[in-house]
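Quick heads-up: structures coming right below.
Here, each number is a calculation from the coordinates, and none is a lab measurement. Given the structure is predicted, the values throughout are model-derived calculations rather than measurements. Cβ atoms are built from the backbone, for glycine too; each structure is taken alone.
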Structure 1
Amino acid sequence: MMGGSEMGDTPVDILFRGGRVFTARGGFAEAVLVRDGTVAAVGAERELTRLAGRHDTVDLDGGLLAPGFTDAHLHPVQAGLEHARCDLSELYGLGDYLDAVRAYAEANPGKEWIDGGGWDMTAFPGGLPRRDQLDFLDRPVYLIQRDHHAAWVNSRALELAGITRDTPDPADGRIERDAGGAPSGVLHEGAMDLVGLLTPRPTAEDLDAALAGAERHLFSLGITGWQDAIVGSYAGSDDQLPTYLSAARSGRLRARVVGALWWDRTRGLEQIDSLVARRAAAEGLDRFAATSVKIMQDGITENFTAATLEPYCRCGGTGLSYVDPARLKEYVAELDRLGFQVHFHAIGERAVREALDSFEGTDPANRHHIAHLQIIEPSDVPRFAALGVTANLQPLWATHHAQMDELTLPFLGEPRSSWQYPFADLLAHGTRFCAGSDWPVSTADPLQAMHVAVNRTEPGGSVHVDYPTARTPFLPEQRLDLATAMTAYTAGSAWINRSPAGVIEPGRPADLVVLDRDPFALPAGEIWTTRVRMTFVDGVPVHDRP
């Protein structure tokens, strides 16, 4: 991909030319010169050629050079672990799932548990698989749902966990039951731990390999930094802080990463000393910081655990607030006082309001943000900018697909259905954006997410693209322009992480991505066709697609 001078002992500049440069500073340029891992100059190709010393050339070939993408909300280690287990994420339908489970069990006869995940709720009536579908195995089975808010288990797993018709629901979850009251095979939210904590724990080597594999995959998508949205133990997962510390200290971690430390919703202020100590363990590291705290305030709409202001249609109930709203403000105020960034999960409009209420009086310099934001009551939209709170967007979800049309809209009703993912309204009020994928819940590909942000339709490469309404724009008045969406994924998310990257200007690290075409020159409906050719961190190629 590079051409020019022969590589030798003398440092070699890199000249990017032959396409356009998206600077994430409100405009485009013609060329970029990189020296010693840093952007040295941005401007006209002729001028930069004159400034360059001994140099290599990257010919953009009509494509686009952009800052490396930063994903502000994802779970890479968990994704790596799931890929190495019984991985259903690339499949769809009960038949395919059972074939994969059977094949995995046959290939791993010595495994005590069959664990993994990636199943889609929409593959089952009412979004609910059953335990008897997995009872062809005499080993326990524990499969996490694609959204990570439920688990599908078989009878053997329920037996080992001691879960019967008499087992009460935990305060932060629900055991799905059949008409007779017996556990039917799905565990929602906090109930996942009843079985998940019994599954074999991954070794340190497993976790290291998962992180390394995830980083390679993210580099292939142009992602050079991220915020891991759960660094701690949750729903049977393992604390990933030691994994990140080891990778950062050894130099194996190349990306720029912030870990959001998990807020244990069963505890209160007494856990803050531990969070301070965990943050201190990462101080001084070049590639990793543990400066954020993740608070999951509610669940998801599809299983009625997202916190709403009014009851769900057909089923009643207003979801769950995992952290007592009466105490939430106290917790957030103390975290803010100690200089932590607070990173909220909030799906339902009540959870969004509770998060915003907790930010009243906090310091915007701590760069607090709320992720997901599926439903926002309109009067709360202006409060983001007023409070200096960043909206952490997951654009991929803002489309018509089976989960939305069959498991969400019928239970939200109007006007609440029309309050979903109000990106344009937030922008109109001056809200700062960052963006992420929630991978492995969704693909980590930022270009697919940008396609949805601009079109509000499923991208052509989606597994949902053949759904009858997938090409019908979902609340099209909430579309964003491509420059805004790409800025959220570059400058916006880098800002949230306090990363020096995310913008192409002199003095910034040369964390860059070369795209095979210029998405700004494409019809909006073709943005999804754009692919990553090369990814650079500090001017060094970390991905080069043949």
Structure 2
Amino acid sequence: MFTVGVDLPTLPVLPTRLEAPQPGWSESTDVVVVGSGVAGLTAALHLREAGLHVTVVTKVNIDDGSTRWAQGGIAAVLDPYDTPAAHAQDTLVAGVGLCDPAAVDVLANEGPVRVRELMRWGAEFDRNPDGSLMLTREGGHHANRIVHAGGDATGAEVQRALHAAVRRDPWIRLVEHALVLDLLRDAAGRACGVTLHVLGEGTDDGVGAILARAVVLATGGMGQIYAVTTNPVVSTGDGVALALRAGAAVTDLEFVQFHPTALVAAPAATGEPATAVDSVQQPLVSEALRGEGAYLRDGDGKRFMEGQHELAELAPRDIVAKGIHRVMLAEGSGNVWLDARHLGAGFLADRFPTIVASCRAAGIDPATDLIPVAPAAHYASGGVRTDLRGRTSIPGLYACGEVACTGVHGANRLASNSLLEGLVFARRIATDLAVDLPAQTEPVSDNVREWSVSPAVRPRLQLAMSRGAGVLRSADSLDEVAATLTALGAERARPNTASWEATNLVTVASAVVAAAAGRRETRGCHWRDDFPTAFEEWRGHLLATVTDAGVLTEDWESMA
């Protein structure tokens, strides 16, 4: 069992602020929302409904985050024969004892209203000939409750609808090509804005400040700490890193979900991760394909998930990913095979046009060929810790979406709960701010440790994380990763966008390794081969913070 003060691997000392020029420009707003995916844009729209002025800051373009890549859909109780209690139960089972039941109840009960609201904003989901919503099933669900759009292009439709709604509101200011740097705080320690770098703004370096009465982090995931991921290149953990530098608590970072079935475009002879100069974004092969009847097969053609779980290929993602990884290790292969041939060319083309296009681009016809698949880093179940209203441990700082840990996901996110969580908790943040938003305050300067890491460390960090802190972990492998991170963190560079991202990657990777080393059991999507079982005394959460001296510390909070 974890005890405070347990020896963890030696990790790099971390900056408490990114090295950057002083802001050369500033502007003010009521609320600044950092991120333009489902969580950020939903928060912005609800904040505007409350009469607040909103500035949305996004790293590249408004549509470049993870939301548009979501294939499967949104899980919500929209079938009269389904119930929120059943949805909650499936979520709790997937979370393997670490979900917050209150947060899960909020998700399951408020989710249907939020999805219908999304439809009122213009999202068009697939429907049956009679006009009813077409619902499907995914891993871990015991009912058909997944709404989808364009067959397997749900995220793109959600992003389109939210983008259009935001563009229609002249009081939502959108700042694109802006990398958030650090949190601004007032003399009382309350969040009062952010610093950021905007291409082409103000001084030559583009560094400025947005002062605000509250800050909402909706920056998405951190999949770029791994060599192979389904996340886009912008997913460098910026929000979690910012929160850690500011002293906020983050939790459950050891629970990185590896999607079981990412397309392996070129099947390899071994399971070694990519060694390219940067992380590879692998096309996702949605588990909705398994929900429609596709099978997983090993090299001999055997359906290896039968007998491992009552739901076989539709078991929760951690179980399927582990099953695939075991087969890959046993066979010395870089992939297993997904068999959708029996579903027929017409059905596949109509229901899964995105997947079919990705396969064909790789020279694979899913109507006649087996699809090579393997696990890839997909989703961070942990993040910046929040309460049921999205409030973090820093007053005035909120978080929602993948950057947040609301307590919904526990040790393993249930399929298609991610977009729903963004919708539900973004609304809750707006409701809280509508009744409790203080006046604007002035930021103060703190004593800080600031530097930037060389961007040259990025591919070495990603490879080390995939090898030692990926699907399968051990004390030895985590020690090796920690040593690599310590060495990489000492490689400094002048401040620029690439070095700021590299610093965020080192920060977040260090926090993941600390949590993975601290949790000495196997639970959900955290798999330790030296501690292969789960223990009741490990029902609880590791909370990470960074001290003023830049030291990453872990604390333990029991649920027993």
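Structures 1, 2 were shown, and mean projected area of the Cα convex hull in nm² at 23.4 was computed from 2.
Please state which of the structures 1, 2 yields 2.1 when distance in nm of label points 7 Å out along Cα→Cβ at positions 148 and 348 is computed from it. Among 1, 2, the structure yielding 2.1 for distance in nm of label points 7 Å out along Cα→Cβ at positions 148 and 348 is 1.
Work out which structure the value 5.6 belongs to, where distance in nm of label points 7 Å out along Cα→Cβ at positions 116 and 460 was derived from one of 1, 2. Comparing all candidates, it corresponds to 2. One of 1, 2 was used to compute Kirkwood radius over Cα pairs in Å, for residues 412-491 alone, and the result was 17.3. Which label is that? Answer for the origin of the read-out: 2. Out of 1, 2, which structure matches 8, 22, 26, 28, 13, 3, 0 when P(r) over Cα pairs in 10 Å bins from 0, in percent, for residues 340-515 alone is calculated? Only structure 2 yields this read-out. Compute distance in nm of label points 7 Å out along Cα→Cβ at positions 196 and 356 for each of 1, 2 and report the one that scores greatest. Largest calculated value belongs to 2. Name the one structure among 1, 2 that distance in nm of label points 7 Å out along Cα→Cβ at positions 76 and 220 of 2.2 was derived from. Computed on structure 2. Which one of 1, 2 has Cα extents along the principal axes in Å, for residues 28-123 alone, as calculated from the coordinates, equal to 45, 26, 25? Going label by label, the one that fits is 2. When relative contact order in percent (Cα under 8 Å, 6 or more apart) is calculated for each of structures 1, 2, structure 2 comes out greatest.
helix-only ellipticity at 222 nm (-39500 (n - 2.57) for each DSSP H run of 4 or more, over all residues; to 500) computed as -9500: which structure among 1, 2? Derived from 2, not from the others.
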